[in-house]
Each structure stands twice: as C-alpha cells, then as structure tokens.
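Down below are the structures I want you to see.
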Structure I
C-alpha cells in the first residue's frame, strides 16, 4: 500500500492503533521544502508530506496560514527508526536555538516545533530537549516548542517534494555532524 502512494492515508489508522509498526509526527523547523528533502531520505521513514499545523485558522494555505508552522508530516516504521533516532536527525537539520527563524525565513511560520501524537512522543521530546540544553554544542538554549498535534492542513501540490521537482531550489537545511548534539 505504501509503495503505491497510499501512505498519506494511513495516519487515521495509525492513530487508531490499527496499523502496527508505524507512527506519525509533525516536525517544524523552517521552510518545509528543505526539511522534507532530508526527512524523506532517512532509513525507516515511510512517507512525508508538507503542510501547516499549530494554528487556529482552518483550511490553511501557503498564502493564508496565520499562526500555523510550516511542517512535515512524517510516517515512520518503528521497527527501523525510533522516535529518538528521528529526533537526532531533526535537531541536526535546523537551528533549534533561533525563535521564529531559519536562515532567511523569519516569522512564526518558521518556528521550531514538535507536534506530538502520543504521551510517549511528548515525554521523549521533552527529555531530548533537556539533554540538548545540557550537552549540545549549539551554544544557546533550545527554543523548540513541544505541542499536541492538531489538524494538519496539507500544502498545495506545488510544495510537495519541492526540491525533487526543483533540485536547485531554496533551502537553508543541511544535516550537521552528530557531534552538535553532544551525546
């Protein structure tokens, strides 16, 4: 089913506990184009798409998403990739110390946030951030928000897999060395 492009429809079944060995989280850390390009290549990630979450405006769009963050919906295989392992990538692909900013992108749409779907994800994220604040080489406090996931408004098709369609397109994301984490 995933190979045929139906993975984006798995989320309700995963959250209802009907699909084993899969989990979902929404990650925000700046422009979603670069985030998606890195996340989709991680072994164990089954599916990604980009959209808007964390705000109150329904049916958010690229032109109108006040309060929302640009985010990537990540569906992953829990037998191949743990949530903590996924966070190790997340905190290396963007600067989690800059509030409402990544590179040239400024505003709350570009905030660093983890939108969790379970108490286990929330606990792991908070513990991970606590360790980062203690050991990381970032040189400033981690400002990543940890929020309960709400509605995810899928972005327009032109934004999906953007850097696959436009290999020289804009991105401010890259995978920093593991040493930045400090543990």
Structure II
C-alpha cells in the first residue's frame, strides 16, 4: 500500500537510464527536487528549501540558477545530474542506478561515474548499479552479480570475478569485453 511504501521511498531512490524521459518536462528543476524534500524530509520553509536545493545542485555540479529552468533546457549529462539531485534530496541510504550512463557520450559518462563514486564514498550510500558495461562495473562497484537468462550465475568481489571468473559464461563475457576495449 502507499502508506507502507512511504518510509521505504525515503531510504531507496532510483536513477534511471534515460535522463530525457525520467524528468517531468512541465516542472522546473526546483519543483522536481523540492517534492522529495517536502514529502520526505519535512522542510516547508521556502527559503530553507531553496537553500537545500542549491546545496544539492552544487553537489552534483550544477549552479543555483539551474533550479529556475526546466529539463528541456539542459543537456543529457546535466539532466542526469538533475535526476541524481532529485534522488539525493531525500537523503537515501540506497540508490538503484539502472544503466544511468548508457545514454550519454563517453566524456559525460566519466563525469557522472566520478560523481556517483564520490557520492557513494562521501554520503555512505549503498548502490545497486545495473550495467552491461564491465569497465563501468570494474570502476564503480565493490561486488558484482553476473546474470544469464535472468538468473545469477556468479557473484563476488569485482576484482575476484574479473581476475578469476569461475563460470564459463563470465569468462566469455570478460573476454568479449577485453576484445572490444582493445579495439
């Protein structure tokens, strides 16, 4: 039920793959981010909310003036930063990132991945990071779960899986990834 889900929503937030469709185009950045602050953190003073939004925007690499704009006025990477800011607004303990950089170009991917890595460390946020890009998993994750046909077939510390994969499927995945990265 909705009432049972409310406490969980504060603890758990999502960052989706497509920064173009995951933000309401009719809402300003201020409205997008303030929604979580009001609902889950109990702030109601307009000045306090704006100051908190400005702090969150700075954390994700955007300036205070961004809150007055709408998503269509931003690039894909900036929109993904807004999506991350929206998630951070409720001070979650757990963040699910579903392919959050796959729709972005390489230089922007690196910026977003560095941001997520910093947030993970500084805010002590646990992340479930879903990706097909093994280099991204190697960079960001501590543990990995390899899936085949919807089933987890191997799990462990990232360095253990990358250096000594047990399953043939994982070995093939890593070999294919190394071939792609070598070219």
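Readers should treat all values here as calculations from the given coordinates under stated rules, not as data from a laboratory. What you are looking at is a predicted structure, and each value in this text was computed from that prediction instead of being measured. Cβ atoms are built from the backbone, for glycine too; each structure is taken alone.
Out of I, II, which structure matches 15.8 when mean count of other Cβ atoms within 10 Å over residues 70-77 is calculated?
II
Between I, II, which one scores greatest on mean count of other Cβ atoms within 10 Å over residues 22-29?
By mean count of other Cβ atoms within 10 Å over residues 22-29, the leading structure of I, II is I.
One of I, II was used to calculate distance in nm of label points 7 Å out along Cα→Cβ at positions 46 and 62, giving 2.1; which?
Values: I: 2.9; II: 2.1.
Only structure II yields this read-out.
One of I, II was used to calculate Rg and Dmax of the Cα atoms in Å, giving 18.0, 57; which?
Going through each structure in turn, the value belongs to II.
Consider the structures I, II: one of them gives 0.5 for distance in nm of label points 7 Å out along Cα→Cβ at positions 14 and 86 as calculated from the coordinates. Say which. Numbers along the way, then the final one.
Numbers: I: 0.5; II: 1.0.
Source structure for this number: I.
Among the shown structures I, II, from which was the value -7000 of helix-only ellipticity at 222 nm (-39500 (n - 2.57) for each DSSP H run of 4 or more, over all residues; to 500) calculated?
Structure I accounts for this read-out.
As an exercise: distance in nm of label points 7 Å out along Cα→Cβ at positions 54 and 110, calculated from one structure in I, II, equals 3.2. Which structure is it?
Value 3.2 for distance in nm of label points 7 Å out along Cα→Cβ at positions 54 and 110 corresponds to II out of I, II.
If FRET efficiency 1/(1 + (r/R0)^6) of positions 30 and 174 (r between Cβ atoms, R0 = 35 Å, to 0.05) is calculated from each of I, II, which structure is the one that comes out at 1.00? Walk me through the intermediate numbers first.
Numbers: I: 1.00; II: 0.20.
Answer for the origin of the read-out: I.
Thinking of I, II, which structure, once distance in nm of label points 7 Å out along Cα→Cβ at positions 134 and 166 is computed, gives back 4.3?
Working through the options, I get structure I.
Looking just at mean count of other Cβ atoms within 10 Å over residues 142-149, which of the labels I, II belongs to the structure with the highest value? Don't skip to the answer; put the middle values down first.
Working: I: 17.1; II: 13.2.
Between I, II, the highest calculated value is found for I.
Assuming 21 is relative contact order in percent (Cα under 8 Å, 6 or more apart) as calculated from a single structure, say which of I, II it is.
Source structure: II.
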